[in-house]
Structure 1
Amino acid sequence: MSQVAIITDSTNDLPADLREKYQIRVVPLTIVWGGDQFLDGIEITPEEFYERLGKIPHHPSTSQPTPQDFTRAYEEALAGGADEILVVTISGAMSGTIESARAAAETFRAPVRVLDSKSNSMSLGWQVLAAARAREAGGSLDEMVLAAEEVRGRLHYHIVLDTLEYLVKGGRISGAAKFIGNVLNIKPQIRVNHQSGTVEAGDVSRTRGRALETLYSSFFKKVDGTKPLRIAVLHNAAYEEAKDLADRITAEYAPIELIIGIVSPVLGAHTGPRAVALCGYSEGDVS
């Protein structure tokens with residue numbers, strides 16, 4: 001039977017124990033901060049990143065891995081016994097990471113399949129997990145890809161931002177939007193469209209408490225709570241609020257899998273401190 005290696009990028013936000021359990025290799029993106037550069041999750045942890053975020057005057061930017069970075073990961077996978085490789089990356093509409101993965105795959109000496117997750121964070125992570133679990137069940141590369149794509153069709157991913165500042169600084173929205181947001185003191189919600197791989201505007205709240213409540217209600221309007229749920233509660237250094245949401249989800253829905261995770265520095269550079277998100281799906285629910 002063919003041995004398929006799984007490679008993803010550092011925006012996946014999977015807990016370390018799951019990456020280790022399923023032998024998932026990670027190619028890091030880079031944080032550029034003033035005159036310094038840090039490999040995401042290797043040379044700077046999420047905790048260190050958010051600790052520095054409010055203290056360093058320079059706004060962090062991000063850069064994608066090179067094709068050479070992916071080639072090294074492919075070589076390591078073959079050295080580890082793989083003869084085929086599945087790569088699942090952050091949305092091509094959000095980053096050029098997938099183009100580097102594809103460029104490396106074109107000239108590589110073993111079969112490499114590159115899959116666009118059409119998302120990031122645990123929305124990427126859930127797809128990687130689905131592929132890994134299909135492999136554990138004896139599935140082929142094609143069956144692993146199908147498992148990831150089926151999960152993508154069921155995923156919902158809603159994020160509440162505490163501020164628009166970082167989207168503006170990262171060039172994701174206009175300065176006028178930041179001005180309006182500051183005047184109204186709004187807490188915007190954004191959502192990922194898993195067909196286009198882009199981010200869309202969601203609900204807007206005037207207070208943080210209301211924003212978190214709206215996050216919860218809008219998310220659970222999308223998933224089928226009568227079916228088995230796999231849910232991730234994600235946060236940008238807002239653990240207590242994430243834990244409260246996770247406790248509420250456990251009490252009200254009893255998901256078969258629940259993950260609380262901190263968001264990678266690369267994503268945090270655009271969403272800013274204290275963002276909170278819900279990301280997951282219900283088994284058998286295609287939307």
Structure 2
Amino acid sequence: MARVMAICNQKGGVGKTTTAMNLAAYLAMFGKKTLLIDFDPQYNSTSGLGVRHLSEETIYHALLAGIAPEKVIKSSYLSNLEIVPASPDLAGALVELVNLPEREWYLRRFTEKIGAWYDFIVIDSGPNLNLLTVNALVAADEILVPIQCEYFSLEGLSQLLETVDLIKNNLGHEVRSVTALLTMYDKRERLSREIAREIRKRFPNYVYEVEIPRSVALAEAPSFQKPIMLYAPQSPGALAYERLAREIIEGKRLTGTADDGEALYPQKPFDIVR
């Protein structure tokens with residue numbers, strides 16, 4: 001079965017979509033059969049990778065219109081990488097799901113149908129903590145939280161961790177791991193260095209070793225409908241995402257797993273002094 005990883009942080013602008021697109025691309029480059037699910041009504045992953053699809057062939061239609069998975073899974077120009085596109089229709093799911101039974105489990109059921117087809121399923125979630133995000137969290141076995149090296153990003157992470165606990169207590173779904181990824185890191189800035197140091201000090205087994213730097217190339221690549229590995233393969237951003245994919249495949253960072261089988265994620269919110 002696939003490792004299902006949701007890219008989540010309720011704060012916008014921290015690099016979720018950039019991470020989802022480029023991580024999925026590098027996982028595929030390393031020979032892992034990978035599916036990227038765009039689960040954001042803004043559909044930035046879909047447009048950023050130039051996915052072509054009919055209007056009725058999106059994740060919304062797979063979840064709520066009974067369209068078969070094979071109809072919504074689209075090939076990309078990268079070997080081993082397939083994509084389920086999104087569209088603005090996905091925003092309507094917030095209203096339609098409210099009165100449905102087991103409304104939090106729709107995406108989980110979709111991924112379970114196709115889990116045997118892939119090594120990795122990467123879910124690009126939206127910036128809001130709503131029913132769509134809860135679906136992404138319930139579908140995931142692992143959660144990757146991009147953290148911009150600024151104070152307010154840490155507050156968003158604290159709220160996300162509380163949501164993970166609520167899902168465990170109320171829905172009975174326990175995420176295996178929650179890991180943090182430092183994004184938009186600039187070693188020349190004191191704030192970036194301080195936040196990175198504090199996070200690693202408090203949670204040494206929960207933060208990936210690699211830091212994603214600020215990069216013009218990373219910002220430009222989606223406008224050319226390419227992942228960074230095809231747009232600027234030797235740029236610092238490309239090399240950082242390549243290293244992240246290696247860390248995830250090799251599992252180097254997941255060395256803090258509790259012996260008693262407890263989930264691998266911080267049990268207390270981040271506490272950073274302004």
Can you say which of 1, 2 returns 1.8 when distance in nm of label points 7 Å out along Cα→Cβ at positions 26 and 226 is computed?
2
By the measure relative contact order in percent (Cα under 8 Å, 6 or more apart), tell me the structure among 1, 2 with the highest figure.
2
Value 1.4, calculated as distance in nm of label points 7 Å out along Cα→Cβ at positions 18 and 210 from one of 1, 2, is from structure 2
Who wins on mean count of other Cβ atoms within 10 Å over residues 98-105 among 1, 2, i.e. which is largest?
1
Who wins on distance in nm of label points 7 Å out along Cα→Cβ at positions 146 and 250 among 1, 2, i.e. which is largest?
1
Where does the value 3.5 come from, among 1, 2, when distance in nm of label points 7 Å out along Cα→Cβ at positions 66 and 194 is the thing being computed?
1
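Read the figures in this text as sums done on the coordinates, not as results from a lab. None of these values were measured; they are calculated from a predicted model. Cβ atoms are built from the backbone, for glycine too; each structure is taken alone.
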